[in-house]
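Peer 1: Right after this note come the structures.
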Structure P
Amino acid sequence: MHNNLPDNEKALGIIKTRGPQTLLDLAAEMDITVEGARFHLLKLAKEGLVTATTESKGRGRPQQRWALTDLGHARFPDMHAELTVRLIESIRATLGQPALDKVIATNGKAGLERYLKELEGRAGLKERLKGLAAIRSREGYMADVKKEGDGFLLVENHCPICAAAASCQGFCASELKTFKTILGKTAEVERVDHILKGARRCAYKITPVVG
């Protein structure tokens, strides 16, 4: 995913997708020395893209973990955020909230139909989730599926419509409804992390329905 990027951009991408990183974690992921990782992080910190916090665990030496700042998050695309927010506010102001809700519902229906068409032939919960994650990644969500207990975790490390979703959270409700419809009666879907509530990512707990 990060192979063709400059090292600084690779570091940003790793922190974005994996969350706050220690020097050792980042060095291992980038396959460079700890000093090399430190060099890149200090350069990114000077640009205001990352910041470090210190964690103390047990009797060991406190560890520094590096995370993206708001400016760092802004380095990832937001799909013409300003224009989108203006359009949302214009629809709400001129036509009212019911009209905006109708627009969101229509958009959600079109997205659902597109997803279902692309997922045709994918049998089983795991395969459908992998297909859904691939579609969402292509759309800029940096999605991944992880096994968690008896179920799965669908993680979206970036929200390319974050500004629009902040202006109208109907988009988030529509996405959750889409996921539930795609997985049908095979699984329960619960959003457990939400970027708009301060989390670094959006994550959905997928629990298979037995019987």
Structure Q
Amino acid sequence: MKIYRFPKSRSLKVLWTLEELGSDFESVKVDLLAKDSPLRSPHPFGKVPYLIEGDVSVSETLAICIYLCERSNNSSLYPTDIETKANVNAWLSFAMTDLEASIWGLLKQLVFVPEVKRSPDVVHYFTNEANRAISQLSINENTLWIACNEFTLADIFMSQILQWAKICGLMLPVTVNDYLEKTLNRTTYRKAVEQNDAP
């Protein structure tokens, strides 16, 4: 199995999933910044992450992560119980729509757009939208993780997006920040970062 990746990108979620599953894989760094580089992702549009396993190829971060869980029959990272899975899916949906849409928009303005070309109105809009989404986060103290008592894909997706929020200088409520720190203290996370950011 090959995972095509790029440092500090969404491919971290896939590598973190693989570390949680204890799966064997080959990590291939690609060059997203040079169009004519020989080190390009085989994705039709050169995107990462991208998975190839035999005749199977999977694109899009969430699709890859679900494929990996179902392939390994892991019922804790992506539960098979219909009620628990619904809760995990609800958090995944929130993470990838309300939360990521605004925070990614803000991150692009603050990190990838030169300051002289930055739009204060766009920054203001995305900051307000991101803070609104963050204010909707409610950490249930009766469960160990965001969706249930098991660490799941919802935690992997939520935590990377919350990291982006902190990079943007957004303030997280104490309970949300404590939750984030708990996810980042996992050995699997540290191993995934080493893999994803390796030269």
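Peer 1: Here FRET efficiency 1/(1 + (r/R0)^6) of positions 37 and 101 (r between Cβ atoms, R0 = 41 Å, to 0.05) has been calculated and equals 0.30, so which of P, Q was it run on?
Peer 2: The structure behind it is P.
Peer 1: For Cα extents along the principal axes in Å, the calculated result is 48, 46, 26, so let me know which of P, Q that is.
Peer 2: Q
Peer 1: One of P, Q was used to compute distance in nm of label points 7 Å out along Cα→Cβ at positions 85 and 181, and the result was 2.8. Which label is that?
Peer 2: This value belongs to structure P.
Peer 1: Sticking with this one: I have 0.90 for FRET efficiency 1/(1 + (r/R0)^6) of positions 61 and 109 (r between Cβ atoms, R0 = 30 Å, to 0.05), calculated from one of the structures P, Q. Which structure is it?
Peer 2: Only structure Q yields this read-out.
Peer 1: Given structures P, Q, which gives the highest value for distance in nm of label points 7 Å out along Cα→Cβ at positions 53 and 93?
Peer 2: Top value of distance in nm of label points 7 Å out along Cα→Cβ at positions 53 and 93, among P, Q, belongs to structure P.
Peer 1: Which structure, out of P, Q, was FRET efficiency 1/(1 + (r/R0)^6) of positions 117 and 157 (r between Cβ atoms, R0 = 25 Å, to 0.05) derived from, given a value of 0.50?
Peer 2: Label of the source structure: P.
Peer 1: Of the structures labelled P, Q, one was used to calculate relative contact order in percent (Cα under 8 Å, 6 or more apart), giving 27. Name it.
Peer 2: Q
Laboratory data are not the source of any read-out in this text; all were calculated from the coordinates shown. Remember, it's a predicted structure, so these values are computed and weren't measured experimentally. Cβ atoms are built from the backbone, for glycine too; each structure is taken alone.
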